[in-house]
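Read through the structures below before going on.
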Structure I
Amino acid sequence: MKEVNIRMMLEAYTFVRVAAGDLRRRMHERLTDLVGDETGATAAEYGVLVALIAAVIIVGAQLLGTNVNTKLSDVGTTVGGV
């Protein structure tokens, strides 16, 4: 009976060691893939592009702010008067 328990313990230990080694290997491969992946650079470039477009829109809105404010006030008055 004691030999059976020892054998079961050894089998369980071996299984855990193999599973842990496999998990470590898969995690290492995934991290290596992520570090070598260049799709992040593309996402960063899109982020910069969006930020530049937003800056142009904000500057344009500030330059035309008075005219836009006047037009929106006229629209608000017209809608409110209906």
Structure II
Amino acid sequence: MPDPTGELETVLYEESDAIATVTLNRPERHNAINEKMSSELHSLWRWLRRRDAVRVVIVTAATRGSAEALRNNARRLKRSSR
């Protein structure tokens, strides 16, 4: 699978010392997951699952949103990937 990180618009990706940091980057929408972000996250997860160099993935948001908002986004993403 090709590296999707160069094509991301709504998600930022960094990798250092076997740690990948995925940042939701739609602060104007409080990082709500839309179809574009869902698609990007899905592609990124598929790619990351095959990367032996990455041992830990940290998911964060570009702004100081509440933890509840991040949990809600995670629930929506889980439902959309079924």
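Computed from the coordinates by the stated procedures, all read-outs in this text should not be read as laboratory data. The shown structure was predicted, so the numbers you read here are calculated from the model rather than taken from an experiment. Cβ atoms are built from the backbone, for glycine too; each structure is taken alone.
To test your reading of the models, identify which of I, II gives 3.2 for distance in nm of label points 7 Å out along Cα→Cβ at positions 48 and 72 when calculated.
I
Name the one structure among I, II that distance in nm of label points 7 Å out along Cα→Cβ at positions 8 and 32 of 2.2 was derived from. Don't skip to the end; give the middle numbers.
Values: I: 3.9; II: 2.2.
Label of the source structure: II.
Work out which structure the value -11500 belongs to, where helix-only ellipticity at 222 nm (-39500 (n - 2.57) for each DSSP H run of 4 or more, over all residues; to 500) was derived from one of I, II.
II
Using Rg/Rh (Cα atoms, Kirkwood Rh) as the calculated read-out, with 0.94 as its value, let me know the right label among I, II.
II
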